[in-house]
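Below are structures written as structure tokens.
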Structure 1
């Protein structure tokens, strides 16, 4: 595929997601305390304390060892059940924003009210860490979004909603908060253009790439750049549709990065990274593609790429999808030394997945503070952390063919404002207590309180937190239960209301 178009299965999934938030897949749920497994961990069943949440199941094949501290951020967007008739019965899984620990257990999961969520990140706004993501509907094919951007504080309160200006819709691919409190975002704008010079028809539908900079606090438009004023249709590697009513996604921008007084923009369908002068909007150089201003060193060429970033050491990192590139067959996370004087580009680092994955679309490469690299394999349901020497330190996947546009590892402290959730189920002379607190990152221990009624609850047992939902078995047939969430020092972070057992 030459743009972010998906396989037939993935296309169907995203169309379904735009209309309803659930598609067939497995459930990833509870941890355990004691010998018995939580019913929530079984395929086809949900969480006891939060039946409204159905996050996907994750499998960790290379357990985390010497990894960068932090959580994993993903945006599962749907499941591609390739052989539905032969598959075992499945419950519904939801698209959403997922923060996960190194064991593959959810820490925070938030499905959208409608449509899908993409590009969950930790960024900084007003000198504090925030969560950001895109929410909206995806047009497939060719693979772009119409929606808006959310900014959440540490308590998961929405403190800003950012929308594109001039009546346009924000695209899923990028949302960058600058130190100035502005946001850089992308838009796919349908225009009519004559594509006959590149083999098309007069008055054809063309998707123009639009870049905007928006002041987050006021919503004011500060900058707008339109691709057709600076990048010709003939730079595209995508075949022009013969039908003028089909979109010609000629440029497909998918990443923005500030680079001094300029901007770097990754344009997938031109196989290029453009350096754009802020003041004039002119393209000052092209890295890769038909009109590259750089001599590409051995194996430095890339194809259908994502996530181009200027790094502090001057290198440019790229997730090279490499689809249909001659002799490739594997996607790679790559660092290029770009000499702007000699106009050369050479590979200084390249990481492939253990499976040798070829990601047909999506994907990203995050350089971590310790020199590690975290990679989301986009159209393939995998994520990996590589050490400074290229060793695999952590590797996992969704158990179904679920995609996540990007994947990140980031430090995050979540302090939800709601109370922990609790449920109690009777047993044979015992009571099973289930506890969870969606988004709370500092819980280490659960304290269980029990008694005959709401007014007479007393502490009966402390148990370590194990996964999103922890099960604690206590002696006796209890009438009511509640839980307290304790941090590493034993301080109470929050308490649930009492719940009747049964």
Structure 2
């Protein structure tokens, strides 16, 4: 087989650098780089991407060895139909390791057609490191590196207001761009870079909070031979991803004009406020995941797909989403239901094995953030508790007992939380188990015993679980509640 490079693929003409991308990992290559490839292919956007390695040990050398080329395989379900596609990504024009070639990194600031900064440096990447200085080559944190890059651009173009950039971080933290900007301004003040520069950052650069959503398993190590057999070249950077794609970016008409994704088939939403979309994702996708884990594990399933495919557990998850969670979100009901259908397709994806035990990590904290708000809003709206989410809550409490039918359960949480439940479950009173669990403000941020009907319904659900197991216990609970 031939090597994958631009000469062998007749792709030696490079697009101008319009994007500087901090991060070279699987997610960015399967998400952002794929999105810009669609712009290039559909609209002749002609955007070249310069990739910056954000940490000392990375893989830009591997990218450069293939001239930035790699193959993306997309696999999933759309409206119940299996989809399998592959696409050669061609828009990465250079990879730079600032720990080795710092001047090459700074030179990116001088690119005349540069418009965008994209990043995904993990959730901990947007951080302020007090020991970073402007003389380090490079400083350790991503915000500090970006501050130097912006300062170099400010100086080179003499503060030209037309040379500011659209900065679009994709790290999985809420208000990611606001946090990034805060740290850039802090470094600018700490390093005495001047009020003119700070004014230029504030007035001529724009920062856009985002929500990104796509499952990216990455390099298919255990199936690499199967993937290589589908190619006529050797590719050491194959990346796999699901077909689902959602990118929500806060911005206005100016950003839409600069990034005309509305003229492509990609689901990129440029909106005034991304928080409703974040709420939708956290409540439906993450909430359904979290709600199903203890319930489905106690029933005997092992994976997400098994859960949604089984007639009983699948119906439970379906009702929890459509009849309870979606009823609590202040968005268009039709749009919510369509999104939920996409989520269920993702859960059924035959190409991704998602073990319930792997989602069980930190279940208490996840339940607080992802499921509890739906319960609270449901009670406010209907003056009663939601049947399925309450039964899931009872399963969660029962799950933290640690064993089920003589088998050890995959508890994975803070030792203090596990110890709390060990002590609570020493009592023979389910009422006391529920009362103490709900009153733990450290878990929930409030005393949940104050929610009307919650403690009584949880005791009823736990009683049925202990007497009759999950399926019959749920049926009895639903009738008695």
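What follows is calculated from the coordinates using simple rules that are stated; it is not laboratory data. The structure presented is a predicted model; accordingly, all values stated were derived computationally and were not measured. Cβ atoms are built from the backbone, for glycine too; each structure is taken alone.
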Distance in nm of label points 7 Å out along Cα→Cβ at positions 243 and 387: greatest across 1, 2 for structure 1
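With helix-only ellipticity at 222 nm (-39500 (n - 2.57) for each DSSP H run of 4 or more, over all residues; to 500) coming out at -500, pick the structure among 1, 2 it was computed from. Write out the running numbers ahead of the final one.
Working: 1: -500; 2: -13000.
Source structure: 1.
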If we compute distance in nm of label points 7 Å out along Cα→Cβ at positions 315 and 363 for structures 1, 2, which one ends up with the highest value? 2
Have a look at 1, 2 and say which one yields 23.9 for Kirkwood radius over Cα pairs in Å, as calculated. 1
